[in-house]
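Student: Multiple structures are listed underneath, in structure tokens.
Any read-out appearing in this document is the output of simple, stated calculations on the displayed coordinates, not a laboratory observation. Source: prediction; values computed, not measured. Cβ atoms are built from the backbone, for glycine too; each structure is taken alone.
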Structure P
């Protein structure tokens, strides 16, 4: 299933948790979320007010000022690198259509070159067992 996520800013954190849960239906198993863009990433984050900007600021500070070699636009290189550092995908357990996230966790899309529609592939891998969780 493809989920479309519009973004409006160059750098943006978008909470996609509710969209992902809609795609889960009533499934129990695992849900895999994959960004189909080289300048976006998927992760979990606390979405208290301001923490989205804190996350973007920390990632930006991590990016050194180098002479980039990106062929079509060297200034665009950090957008690709930040997305690669965070990663394009996330897998989350799902039970009865509910993502098994921690109390403050939300599934987020990080867009490093935003202001456009983004596409996220969501794959639900249902379990045959009513409770597939194994806890050590």
Structure Q
């Protein structure tokens, strides 16, 4: 039996993880606010993507929109089971606090992010295993 591929239904998961700080949720591209994870092709980039996939699993996180960026992505805080995924990525050493945009986050979240990064750095988790760390903003500029 033959059929055209165009006739097959297209399955799109409710959440698609692009990298450690960008997802698409039900068709809307979302950038995790106030953090910056290693890029695809960068040291630890695949680790960050996998970490965010594990955190989300097959669930749909709550999106608290803070802004829209220049790429027309929703910039947001994602939560699952009352857990802030932005903070969790930093806590696990899978992302850095993005200080350039830190002022856009609520003050409580800013404090949580900075404390999570301090702990991850002290424990040499994830991106903090590298000396010096391979910062994504420097990686992007070098391209």
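Student: Could you figure out which one of P, Q the value -9000 for helix-only ellipticity at 222 nm (-39500 (n - 2.57) for each DSSP H run of 4 or more, over all residues; to 500) was computed from?
Tutor: Q
Student: Can you spot which of P, Q the value 52 was calculated from, given it is relative contact order in percent (Cα under 8 Å, 6 or more apart)?
Tutor: Traced to structure P.
Student: Name the one structure among P, Q that distance in nm of label points 7 Å out along Cα→Cβ at positions 27 and 115 of 4.0 was derived from.
Tutor: Comparing all candidates, it corresponds to Q.
Student: A further question follows. For which of P, Q does volume of the Cα convex hull per residue in Å³, calculated from the coordinates, equal 128?
Tutor: Answer by label: P.
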